[in-house]
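Each structure below is given as structure tokens.
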Structure I
Amino acid sequence: MRVEKKTSKTLDKIDRRILGILQEDGRIVMTDLAEKVGLSLTPCIERVRRMEREGIIMGYHARLNPKELGASLLVFVEISLKDMANGKFEEFRRAVLEVEQVQECHLVSGDFDYLVKARIREMSEYRQLLDVLLRLPGVVNSKSYVVMEEIKETLALSLNHTAGSSMMQP
């Protein structure tokens, strides 16, 4: 028997429509948003503010074109740490937060410990980045992947799935 945890962050169909629209256009005027979801202005604003308070909406950001800003090289780096004990994970975490080119860093399961995503200008900068990563606390090994072509990159979350249903659509 599967028991699902109830939270105060239950979203109805209108909340999901609001979120979907805001993911596409975070600068939409509230009156336009309200009209698109079929609400009057005040209830729409209240829903948005509630989702902001609850941490569902974390912020509004400009999406920058890395190629236009000279950061066209995308790399992923697998990082393995030497010692899983003695606070090495925490030391690594603190240090990697300071590496400016690193956009994302994830602790993962498998044959390595962390997966790092970074954007840089060119291969010479990649080499410098790799030198920095290899000097972080506890790092003993790395394996890199330079992206040749970006097929899909989005920050949008799927809002269509429900518990127990498949997220994959044919």
Structure II
Amino acid sequence: MATEVQIRKTPSLVVIDDIIHKHNSERGAVIPILQEIQNMYGYIPPAAIDRVAKITGITNGEIYGTATFYNMFRLEPLGKNLVKVCHGTACHLAGAERIAEAIFIEVRAREGETSADRKFTVEQVACLGCCSSAPALMLNEEVVGRLTPESVRKVLRKCKCDDGDGE
């Protein structure tokens, strides 16, 4: 059920250098460079920020600023399962906060965090586009709607079982 994001575990400066040089080490290519690094590792490792800065001549602060400005970039590895909790108007009114709290109780990670066992990363999103099923979340690639605190815990427990970690 989980999507495999991390292809490589340890950052390789040779691989990072190849990515940077593929883009001619240009200042204007920082976003595609960061995207490619993230595609390789599942996130942008600190060593990559240092390396991009050194080779392109852009400061670490500027690279870090770019990576933190765009919410598509991650500076920490994702958990095995990605949980996106909808906080659009319909979901908010239907109890998104209760759903977020139930997720915390089940996986011990709040929105914006990854569980200590690295099995779940929880994110808040503005809208999943399934307002008629509010409150809703997306677990990896699957949208689950009409949630209650108990049903979300059940969904997460099933995910743990599917991963071989269930009760």
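Bear in mind these aren't lab numbers, they're just calculated from the coordinates by the rules spelled out. Values in this document were obtained by computation on a predicted structure and should not be read as measured data. Cβ atoms are built from the backbone, for glycine too; each structure is taken alone.
Comparing distance in nm of label points 7 Å out along Cα→Cβ at positions 31 and 127 across I, II, which structure shows the greatest value? Walk me through the numbers on the way to the answer.
Numbers: I: 5.8; II: 2.3.
The structure with the largest value is I.
For helix-only ellipticity at 222 nm (-39500 (n - 2.57) for each DSSP H run of 4 or more, over all residues; to 500), the calculated result is -13500, so let me know which of I, II that is.
II
Work out FRET efficiency 1/(1 + (r/R0)^6) of positions 55 and 119 (r between Cβ atoms, R0 = 35 Å, to 0.05) for each of structures I, II, then name the structure with the largest result.
Across I, II, FRET efficiency 1/(1 + (r/R0)^6) of positions 55 and 119 (r between Cβ atoms, R0 = 35 Å, to 0.05) peaks for I.
Taking mean count of other Cβ atoms within 10 Å over residues 103-110 as the criterion, which structure among I, II has the greatest value?
Structure II comes out on top.
Hey, distance in nm of label points 7 Å out along Cα→Cβ at positions 15 and 159 derived from one of I, II reads 1.1; which structure?
Considering all the candidates, the number was obtained from I.
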